[in-house]
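Below: a set of structures, written as structure tokens.
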Structure P
């Protein structure tokens with residue numbers, strides 16, 4: 001396996017006005033690590049993966065594999081295997097021939113090809129499908145064939161470009177488990193691109209969140225979930241996404257939101273400054289005496305969990321509450337409170353404001369999740 005290092009990597013397309021798709025991208029991927037590049041459509045994550053693979057030229061910066069600069073190394077000589085979104089299988093070839101294709105190009109002896117393909121087919125539960133052709137396979141089976149073709153070459157690292165986006169929800173869940181199992185079994189370095197943050201959270205050792213202005217945050221899934229660096233990450237990581245509520249700082253240094261709710265904050269913020277308060281739907285809990293009271297305007301029933309949309313006076317958008325158990329009736333009055341330690345505050349520039357050292361993030365909050373209004 002291999003380590004991969006990106007240093008100030010950039011991509012621009014020539015023209016009258018240079019248009020940077022990516023700029024100043026720097027991070028390292030350790031040997032055997034599973035790193036997921038996640039972000040909205042158009043942020044450049046697939047372009048970055050293709051630059052690592054050698055399918056796109058690097059405009060600036062450098063990429064190293066095991067310390068060796070590979071900017072000008074042809075794709076075939078980088079020792080990487082890529083699994084594409086559209087499978088890229090040869091329809092006229094059998095499953096066996098598709099998996100063996102790269103080995104035959106490398107002039108590997110037939111006996112060795114047979115052993116390698118049989119081993120990979122067993123690993124991916126494809127033994128009974130080796131004589132079929134891709135049009136005779138389901139989407140999940142085709143994706144397993146594409147992964148098998150990558151595995152059989154024993155690459156230095158695997159690159160996945162949104163491999164599950166063409167599958168239905170059930171197959172995506174099954175394939176997530178399959179890919180996680182393969183990573184554990186192979187101990188391989190894997191770089192995985194997706195716009196689906198659920199895939200990112202469940203598969204990654206570390207996540208690289210990309211946005212319109214480049215890398216937003218890098219860290220373990222739960223580190224990004226518990227302490228998002230900015231509003232972009234807060235709104236992107238987590239399902240359903242974090243509630244983000246506009247507020248302001250009054251003359252006493254307290255944060256005020258909605259119709260008079262006040263929050264004491266341990267970190268001094270300039271009076272009159274606009275801030276944003278964030279709280280995840282699963283960190284709001286029902287409480288008849290809770291300070292966030294309003295009217296239930298929508299209930300999304302998802303089986304074991306419901307998403308309750310609560311319209312609170314003074315807030316421009318309803319709060320979403322992730323609720324286990326029976327939800328409240330539509331149009332009923334309802335109240336919730338925030339769990340201690342689960343509130344986030346963001347500055348006007350969108351960056352996270354941390355509490356003073358040694359002070360809980362929601363210091364000054366009463367048991368209802370907010371202090372009493374002065």
Structure Q
């Protein structure tokens with residue numbers, strides 16, 4: 001079978017490609033160029049958006065994910081495996097679907113998840129189209145997730161076997177059509193085993209650390225990045241108590257997220273946390289930690305992975321952040337791609353802009369964006 005592997009230059013996608021090649025598949029490595037290259041004449045990318053082979057010209061460091069250096073790592077791994085490798089220029093798509101959304105969300109007082117948009121709008125949309133152009137039947141990635149198909153032919157998405165590395169939270173938007181052509185070769189492995197395979201195969205990325213930060217904000221200063229992209233974000237406002245008492249001022253709602261404690265610029269006898277952000281009035285509401293708890297939320301753009309929406313209340317485990325422990329809850333679809341969730345116990349810092357995803361055991365039923 002011909003399979004395109006999305007090679008990020010990390011150990012997971014590298015081992016995914018290696019395992020498929022060992023199984024005898026016709027593997028093609030493809031990497032996404034998301035940033036401009038160092039030199040105008042650099043041939044590492046094709047400005048027309050067509051695929052081109054990578055070269056060894058100079059690099060520009062952006063972070064530790066999806067950098068030019070990572071593209072070279074992917075190319076070298078492909079050479080070691082003896083498979084063809086191509087780079088596709090997704091700069092404009094990345095800017096439109098991921099970076100612009102990131103900025104808009106922060107300006108609107110929400111906290112975005114760029115990795116989810118990158119997966120849904122690029123890897124399993126744009127890159128899947130490229131796989132079709134290569135006459136490939138499947139698109140494989142290095143995600144820690146597993147796909148199962150039932151007797152009726154429906155595809156189900158399950159957590160990766162290594163629960164500490166599980167990435168299904170970022171994949172809630174996948175459709176049946178996408179799952180039918182997706183493959184996660186390392187989903188049944190733990191991280192140590194993946195690295196062991198990389199060492200066995202003498203892959204140069206065997207000990208490469210995992211990326212941690214958002215790739216296009218390598219210094220972690222989200223506020224400064226947003227201000228450079230959207231100067232209007234610096235509109236000042238007030239920090240108020242839940243009762244409406246003015247406690248201080250701020251330099252823009254994009255500097256805050258629900259549950260934030262540090263950087264409030266306030267003097268108080270007790271710790272204060274961000275409880276709500278009101279972009280229309282440029283107000284940030286703060287209060288004690290026990291006021292952060294919520295038992296109810298609504299979500300939009302909800303996708304039901306298996307295609308079956310929960311029209312009546314369904315008992316689930318719901319997860320409101322990537323590092324959040326899924327909590328007992330119930331969910332039901334309310335129409336127009338929306339759903340509501342009720343938790344058995346209050347959850348701390350339910351944050352608009354983050355994703356809420358629903359599990360039945362280790363199966364991801366679906367998810368959407370917290371409103």
| Ranking P, Q by volume of the Cα convex hull per residue in Å³, for residues 3-138 alone, the structure that comes out highest | P
| query | Given structures P, Q, which gives the highest value for distance in nm of label points 7 Å out along Cα→Cβ at positions 75 and 243? | reply | Q
| Which structure, out of P, Q, was distance in nm of label points 7 Å out along Cα→Cβ at positions 131 and 219 calculated from, if the result is 3.8? | Q
| Computed 40, 17, 9 for semi-axes √(5λ) of the Cα gyration tensor in Å, for residues 195-282 alone - originating structure among P, Q | Q
| said: Matching task: 15.6 is the computed value of mean count of other Cβ atoms within 10 Å over residues 291-298. Pick the structure from P, Q. | reply: Q
| Top of P, Q by Cα Rg over 2.2 N^0.38 Å, largest first | P
| For distance in nm of label points 7 Å out along Cα→Cβ at positions 83 and 299, which of the structures P, Q scores highest? | P
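Laboratory data are not the source of any read-out in this text; all were calculated from the coordinates shown. These figures come from a predicted structure and were not determined experimentally. Cβ atoms are built from the backbone, for glycine too; each structure is taken alone.
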